[in-house]
Every structure is written in C-alpha cells, then in structure tokens.
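Participant: Quick heads-up: structures coming right below.
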Structure P
C-alpha cells in the first residue's frame with residue numbers, strides 16, 4: 001500500500017471514530033433542546049471532510065488534531081458544556097472531585113475546550129498556511145495566532161447574538177457563561193494561551 005492510500009485509510013478511521021462518538025452522544029440525550037446547535041459543526045465536518053481531504057490533503061497529525069478537538073466538543077455538546085460530569089468521573093476513580101481539589105465553584109469543561117481549540121489548531125493551521133498559503137515558518141505561526149484570535153472572537157459574537165434571538169434558557173444553557181461576566185474574555189485568552197504553548201511544534 002502506497003503512502004497516500006494508507007494515510008487516507010487512517011484518516012477515515014479517525015473520522016469514523018468521531019462519527020461513532022457523535023452517535024453515542026445522542027443516546028439518552030440529557031439536553032435535547034440545545035443538542036442540535038451543539039452538534040451541527042461536527043455533522044458538517046463529517047459530511048465535508050472526505051471531499052476536503054481529497055481536494056486539500058493534510059497530514060494524519062493534522063487530521064488527528066481536528067478530530068481530537070471535535071471529540072472534546074462532542075462530549076461537551078452532549079452535556080451542554082456546563083454540566084459535563086467530570087467531578088462524578090473523578091470521584092468514581094479517586095474518591096474525590098476535581099472541584100474539591102482545586103477549589104472550583106463552576107464547571108470548567110468549557111475552559112478546557114477553548115484551551116484545546118488553540119492548542120490543537122497549531123499543527124493543522126500551520127500546515128495549511130505553509131502548504132496552501134505559501135508562507136514560511138514565521139508567517140505560518142502568525143497565521144495560527146490570527147486564526148485562533150479571529151475564530152475565538154467570532155464564536156463569542158455568535159454566542160452574544162444567540163442570546164438575542166434564542167429563548168433565555170436555551171441561550172444560557174448553550175453559552176455556559178455560568179454567571180461569569182468575563183467569560184468571553186477568559187475563553188479567548190485560554191485559546192491564545194493554548195496556541196502559544198504549542199507554537200514551537202507547529203514549526204516542523
């Protein structure tokens with residue numbers, strides 16, 4: 001088997017795992033009122049990915065980063081982010097909770113995913129910038145930071161617009177602000193921090 005078919009086979013398996021996770025996330029869906037909004041991006045990616053990867057091939061590392069982020073998002077989407085029961089999982093494994101250990105008073109799963117967005121964007125965006133944008137290593141790193149900042153900003157604007165057009169309870173559950181007036185700024189800062197920490201690996 002040549003390198004290209006082997007790479008595509010591995011990438012299809014990664015996408016298949018993401019599809020399986022998406023389907024599992026719908027079993028006994030606890031928050032059906034926001035499930036569609038949460039999972040639309042994953043569905044669109046799974047539909048478009050085969051064509052996109054044929055038209056603009058990416059390395060398996062880049063596809064793995066994208067799938068890993070979407071997997072985290074899919075898990076968050078199942079529980080509307082604010083209710084991901086990581087404390088229950090930690091208690092079952094260790095007898096204590098992360099919130100007790102760190103003194104947390106809110107669910108921080110959304111913070112993890114924003115950080116992961118920045119970190120997991122580095123390798124694929126840098127590859128796209130170099131391969132298809134013709135940029136050098138420094139330009140690719142600037143492209144990564146521009147991407148993370150722009151998408152983070154647009155997403156927070158989308159959440160704000162959602163609060164205007166959606167019913168109050170639906171908007172609150174989707175946005176997951178949890179009473180923090182600086183939620184948007186913290187989310188964007190964590191995304192940038194995640195990108196900065198992984199930037200050295202994107203130079204390869």
Structure Q
C-alpha cells in the first residue's frame with residue numbers, strides 16, 4: 001500500500017486477505033519465513049507481480065488481482081465431473097463465485113454498482129480483446145504461474161504427462177499473454193528445474 005491509496009481500497013484489500021486467511025491449506029512462503037494460508041499467499045503474490053509488471057495500475061484492477069482466487073478452496077474441483085466439460089464448468093462457476101464474493105466485500109466498503117460490475121467482468125475474464133485491464137489480469141496470473149507454480153505443477157503432475165503435453169501447457173499459457181507480459185516472462189527468475197522445458201516450449205512453439 002502507498003500513502004495515496006484510498007481508505008476504501010485499503011479496507012477492501014484487508015477484507016479480501018481476511019477471507020483468504022481462512023484457507024485450511026498452508027503453503028511455505030520463503031519471504032515470510034513460514035507457512036501461510038495458500039489463498040492468502042496467492043493473492044499477495046498476484047499483487048506483488050502487478051506492482052512489478054504494471055506499477056500504478058488502477059484501483060479496480062488492483063482489487064481484481066488481489067481477489068483472483070478468493071475463497072477458491074470452497075468450490076473444489078472434485079465436486080464436478082471428470083473431463084474437459086467438467087473442468088470448464090468448474091472454472092466458469094469459480095469465476096462467478098469469485099466475482100460475487102468480491103462484489104459483496106466491495107459493496108461493504110463503499111464501492112458503486114458500476115465499480116463492482118467492472119471488477120466482476122475482470123474476474124470473469126470478459127472483454128479480453130477489448131479491455132486492457134482484463135488482459136492485465138490475465139498477464140499477471142500467467143506470470144505468477146510461471147514464477148511460483150509451474151515447477152510445483154511439473155513435480156506433482158509430471159508423471160501424468162509426457163514432454164509434449166507439458167510443452168503444450170506452457171505454450172497455452174504463452175498464447176494468453178500480451179507481448180509485454182511475454183517480455184516480462186523471459187526476465188522472470190524461473191527455478192532451474194523448469195528452465196529447460198520453458199525454453200524448449202518457446203523455441204519449438
């Protein structure tokens with residue numbers, strides 16, 4: 001937070017963090033020197049990446065970024081059918097849920113219906129081709145995935161995928177990103193364990 005942030009922004013960010021602090025799953029945060037709720041850590045990483053990639057972003061974009069996975073653990077993937085259709089339905093329902101929860105917190109902190117609607121559109125990834133802030137949210141999420149979560153994904157699921165499928169996942173992530181975000185991705189301090197597969201995906205793709 002900076003001294004120029006509005007009081008309502010500080011309040012809604014605190015409310016988002018409080019909601020995410022209820023995540024029962026803990027994840028190690030080297031910066032904090034211990035374990036923290038997974039959803040809380042994800043939101044904080046998203047905000048840090050936004051400040052790094054697009055400092056001075058608007059208030060509503062900052063809210064959408066912080067609340068990208070708000071209370072995600074309450075809508076488990078296991079409640080949906082296996083396969084691509086089940087996965088897509090889960091992701092759609094998640095986006096709607098995140099927007100509803102965030103909207104409620106925004107309303108409690110003095111945001112207008114129009115502002116709440118805009119953040120909801122960002123969280124539902126509507127207007128990716130026409131709204132720069134929607135693309136910004138996508139860029140930040142992709143950068144956070146590459147820096148913080150790709151190595152763990154490969155370690156946890158690599159046995160299920162051959163190299164071609166892993167390369168495909170990285171290329172799909174790359175296609176979602178703007179040119180500016182791709183440039184930033186190449187400068188990310190990626191773990192040594194995944195650098196070869198990332199570079200191969202980009203060179204061959």
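Any read-out appearing in this document is the output of simple, stated calculations on the displayed coordinates, not a laboratory observation. All values reported here derive from a predicted model rather than from experimental measurement. Cβ atoms are built from the backbone, for glycine too; each structure is taken alone.
Participant: Once distance in nm of label points 7 Å out along Cα→Cβ at positions 109 and 141 is calculated for all of P, Q, which comes out largest?
Facilitator: Going through P, Q one by one, distance in nm of label points 7 Å out along Cα→Cβ at positions 109 and 141 peaks for structure P.
Participant: To continue, here is another question. A value of 24 was computed for relative contact order in percent (Cα under 8 Å, 6 or more apart); which of P, Q is the source structure?
Facilitator: P
Participant: Looking just at FRET efficiency 1/(1 + (r/R0)^6) of positions 29 and 149 (r between Cβ atoms, R0 = 25 Å, to 0.05), which of the labels P, Q belongs to the structure with the highest value?
Facilitator: Sorting by FRET efficiency 1/(1 + (r/R0)^6) of positions 29 and 149 (r between Cβ atoms, R0 = 25 Å, to 0.05) in descending order puts Q first.
Participant: Separate question: With Rg/Rh (Cα atoms, Kirkwood Rh) as the yardstick, tell me which of P, Q scores highest.
Facilitator: That would be structure P.
Participant: One of P, Q was used to calculate helix-only ellipticity at 222 nm (-39500 (n - 2.57) for each DSSP H run of 4 or more, over all residues; to 500), giving -19500; which?
Facilitator: Clearly, the read-out refers to Q.
Participant: Comparing distance in nm of label points 7 Å out along Cα→Cβ at positions 21 and 117 across P, Q, which structure shows the greatest value?
Facilitator: Largest one: structure Q.
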